[in-house]
Structure I
């Protein structure tokens, strides 16, 4: 049985939206004596969820951090958002975790939502346990719960408690290691009671299953079981701690955070079975090369404190005023909810905030010698699935907006932004409608930039289907030197994706060579907006003849003539609208695959095929061509059809002709906008 740790340890509470993680955080802190009274998420007075956005929406919208001391151990607890759109915050926190506590509700239909989280934990060998919350309100059988959870976990689940029921209500539990029975009490430690007689057979069966699972990883224990020897509780606890540290097993605990039921039992498991910082650094491959070693797992920008880099101190002592690569640390803080408390120094294992170290990035290993990235800690942000075009309400805030967006995307690598040349819009991209709504709210609350939003324009193009020849002359006389240029061009369509080609076939010097680049420049300007209102692509323009004037001709005159020639000639070339087609790859649990066929066809998509998703048991990966215009809100319908589990990636593949009523609507809308 693991004794108390000399270093501070870190546990991350993670799970699906609505599972009660923040309530569990409050209960853990209260049980440890760090809070005089528990706050309430519903009442808006919890330690966590203190930001304006969290209070406004009644949900965790960023990491909640708190430190406490349970018995003789120091802990940092991180509560991660449960929304699938805010999963990046949880992944950041897990880079600092000794253990993860997966919080879930006893609702069988919601358990598949945990599949991506368990996959992430399993792939990275992060020790984790499960806390089934709200057990006081369920009639679901624990056997069914375990079966549903096991379906999304690559590691064997070990039930640690058998529930005691009074009618349909769960009122306590039997601990399967100590074989002691407890009755839950509101807000205080449970009462030790006699094990109910009608539960003895079930308890004995469940305990045997636990021991047999542990014996799969220990020959000595297996030998004891084969000889019908009963292992001592201390031996079992020791094996549980060893197997959890190696991410070989997933212990499952039961409780109700709202009433502090099962919270003390969870604390004891955390205290005695969670690996320490030394074991975690070995798992991550962190080397101790300086007077201290820390790793940055998140960045925060606060209105008055500036940039704070959240870091886990793995070894050594870090004090205010320490140097990092020759740069003096301006401040050392401990986060408590939204409050940053000044620290004189930090000890190994603690989570601290480093003040105003602007060059530090998520995933950096920090020592007194400097900072460098570590691949095992690098951000793994999901590609964007939703976008909004944004612009500042006050035009004078354009530079301020760009700087604020850079800071937001540094805080949250799953946010990104770009200026789209084809539409001229500044586009903010992220993981869903709520994700971007929160980003827009933070622009205002944290950076004092108010923006308007709209659906991004689709990057339509147009091309031609028929060749044409055109003669253009530009002549202007306004006193003194005039303007004169005369050209003859031939226009021909190119194959799709072959782009624009300009060539000159002038003979005899009718257009002097020094003016030919100006003609090409003017032709390109004429392609910026074609007859249908969109940029023109995939055509060849040949300059075949022309005239010039020794005095009145100039670069500007030939440039203007080239632009005018395209404006006049393109309507004669049978212009046609092109829409961008993306290659979309959808990842979906196999139970929902059939639903995706209808979604794709309903959005004018072309299914290319599907296959089992590599490395994901029970998942499919489907590929399709889909118009860009149909992808904007795809993620909303996709999540609705799959209980929030499916996701997709999309990359531009090709341009395709669009004709008929849809094309007419696009052109009419474009002309109205211009």
Structure II
């Protein structure tokens, strides 16, 4: 779904592009004049420069002594609830942790008794169920007013039976749900060859790391004694697990539902030796992918399920693998001043550091400034130079690149790699040969990770199988990693800076981006909210790669952004835009989304336009005295609609980048090669 260029709702059609949009893409480099506009308000340049200077000071003050930046990565209370459920399952609860987690969970409850998955969003059933159960573990009583409101809301929406699969798995661990009434996921999946449909490498890396340990859990079907019943969360406690009707046999849903029934039958007759061998291979696969810090993939959910799976396979809690895994989970905890404890789903130091470096450099910090050199040193030390799971699809490709997290050597990602290269190019490093070697390795790896359609996904090449999303087990979030406009745009921008604007692979990426433009002129945002993010990523990439500012695709994007600018001068887009047409391009103005729109408009030559002036003025007016911005709204995306993220550093780095480019102009781009 999309919106029309005048901001009204309009139906989405096929993504088509006029022939003129793809002809001689990089042959014409000269930029067209910017659209005519009124003169800039007196003093706006000075206002923007002062705001940028305050922001620079604030951001420099947040740099770690080792050279990195990291803002909190806020998601929703399922992280906190599942952490308490894990501790209950393993028998390692402690009163202080439970009390602090409960304080955070209670603080996120809404007036109607529910919990949402993002700030200002609607109540969400599975999140509310998990939060409710966690508070019961913390000692809250069903008759307490806040609990009674939550339970009533849950029952009104179908109760536990209507929750997603992952929620019901957690409940099955304590006998609150029957394993027989969950989709089956056999560990023998680990034996499927790489060419076979539904092999583990058909799943995105985050899903793969979660599913492999869950096959062990599904096979073992453990049940720990429940500390209390949950009858109040069933619509009919006497029949808590209603049977859902099957879809027609000729449909994909019907076919996979019947496949699931066959897998349930197989669970009862699976040869013992084969099953044991499968679980042993799965355990080895899990252990081999544990990172140096004890985590798995640098993200919390795979770590939680890996710990459970290995524990079920006989790993004692004092085993080095288990001890390191549990210690790593503690590092996801953020302790608040009020004593509350929030769990991050992931940590983003590489991403935050490269974006902060770009922001500071574009704001005019000298390229040899100690903060930038220190950041570059840290990023260089984080380069990944050994193969990971991506090599399954690209076995002959030499390694390179960067991950998102502190430790995640198996899964460097293309988005981070492109942005790190862009950041390193802005730093005057005392050892240029080391920088050049790292950039060369990583740019080569990025080029090699291009998918067949000419675009780039986040972690894998050609991770586009239609089958994983059809599994009844996979009812939550994205489980594959197809190419996206935002990642492809960042790669194209990086390649342009590397003098590869005319490289055949870059040209294919540009062609794919032009074909993906929506009829209204925007681009869909996979990893950020949403069309504002996609458009804010693509336009700077296309202009950096030599597309003239007069190109129809650029002008359509500019017209769309101007049409959805808020009355206050900022831009905002609610997460509901992933599901509801009316929200596309619309929402409360935020610092990060305003900056994304400004980056596109500035790249399109619109510095003197009224839209840019109003946006810059909004950033300056909403800046806090310490040089930062406040942003409770979630503008990051894990899974479109299903899992949302508030990157706490987005509100700092993107506004500074926009202000810097407004004051200093667009960064220079190499167009040689």
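Every number in this text was worked out from the coordinates using simple rules, so none of it is lab data. Treat the numbers as computed from the prediction; the structure is a model and nothing was measured. Cβ atoms are built from the backbone, for glycine too; each structure is taken alone.
Hey, FRET efficiency 1/(1 + (r/R0)^6) of positions 110 and 478 (r between Cβ atoms, R0 = 35 Å, to 0.05) derived from one of I, II reads 0.00; which structure? Could the numbers behind the result be given before it?
Numbers: I: 0.00; II: 0.85.
Answer for the origin of the read-out: I.
Can you spot which of I, II the value 1.2 was calculated from, given it is distance in nm of label points 7 Å out along Cα→Cβ at positions 134 and 342?
II
Please state which of the structures I, II yields -14000 when helix-only ellipticity at 222 nm (-39500 (n - 2.57) for each DSSP H run of 4 or more, over all residues; to 500) is computed from it.
Going through each structure in turn, the value belongs to II.
Who wins on relative contact order in percent (Cα under 8 Å, 6 or more apart) among I, II, i.e. which is largest?
II
Tell me which of I, II gives 29.0 when you compute Kirkwood radius over Cα pairs in Å.
I
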